[in-house]
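What follows is a set of structures for review.
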Structure I
Amino acid sequence: SPIWGVAPWMLDLIGLKFLFAHWLGKSGSALIAVLLISNWQYIGIPMMLIYAALLSIPEEVIDAAECDGITGWAQFWKIKLPLILPAIG
C-alpha cells in the first residue's frame, strides 16, 4: 500500500524509493506482480526438500566421483541430480 505499506519506507532507507510503484494498481504490472508473489509463496518447501536431499548424499559417493575426475557441473548432472530426483519428484 502506498499509504501504510512498508515497501516505500524500506526502499527510502536504501535510497531506492524511486523504484516504488503501484504494481498491483497498474494493468501492465499487476499480472506479473501476482505471478511473482504466487511463485515465492510455493518455492520454500520444495527448496528445503531439495537441500535436504543434497545434504543426504554420502560423502563417499562425491569422493569417488572426484577420484574419477568428475568435478563441477558434470558432478551435479551425473552424480547429484540422479540421486535427488526422488525428492524432486
Structure II
Amino acid sequence: MIEARQSLFEALDVTSIINGVELRQTKVWPEISAPFCILLATNKTPEASAGFRLISPRFEDSLNQAGGMRIDALNAELVPSQQIRETPE
C-alpha cells in the first residue's frame, strides 16, 4: 500500500485531499459507510517543492442534515509532498 501511494504522489501533482470520514453516512454522503477521501490532482509530475492541502470537513448537524458541508480553507493543513516520501504513514 505504501508503494502504491508513493507511486501516485510521484506521478500526479496532488493539489488537495478531502478527508470524508466524518461525513460518511450523513446526508452529505448517505450511501457511503467505508472511510474515504477525494483526491484532486493535475495530470503532471509534481515539482520538487510541491504540496497539497489536507481538508477534513467536520460534522455540523444542521448543515450536514441539509446535505451540505463546510470547507474551511484557513484550517486546511498544507502537507509538502516531501513529507509523504519521508513518512508515508
Structure III
Amino acid sequence: QIQQVLTNLMRNAVEAMKNTPKKELLVTIRRLGTTEVMIAVEHSGAGIPEEIAANLFKPFTTTKAGGMGIGLSISKRIVEAHGG
C-alpha cells in the first residue's frame, strides 16, 4: 500500500513537471525515531492552485483534464491507516 502511495505521488510529480523546462524529482526518507520515518516527494513542477489546495485530499478533486480525483484521497487514507 505504501508503494502505491509513492507511485501515485511520483506519477503526479512527473505530470506536474510536464510543461516545465526544469525537471527535478526528489524523494527523501528520514528516520524520525525508532518506529517512524518521513518520506517526502518534491518536484520542480507547477504548484497547486490556492482554490484547489483546501480540498486537495477530498475525493473527486482534480486539476487534471482527464483525472478522476481519487488518487490523493486514497493515498491519504492509506497513510493514515499506517499511522501517518
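Here are some notes:
- Read-out helix-only ellipticity at 222 nm (-39500 (n - 2.57) for each DSSP H run of 4 or more, over all residues; to 500), computed value -17500, structure in I, II, III: I
- Structure from which 27 was derived, relative contact order in percent (Cα under 8 Å, 6 or more apart), options I, II, III: III
- For 3.2 (distance in nm of label points 7 Å out along Cα→Cβ at positions 26 and 58, calculated) the corresponding structure among I, II, III: III
Any read-out appearing in this document is the output of simple, stated calculations on the displayed coordinates, not a laboratory observation. Treat the numbers as computed from the prediction; the structure is a model and nothing was measured. Cβ atoms are built from the backbone, for glycine too; each structure is taken alone.
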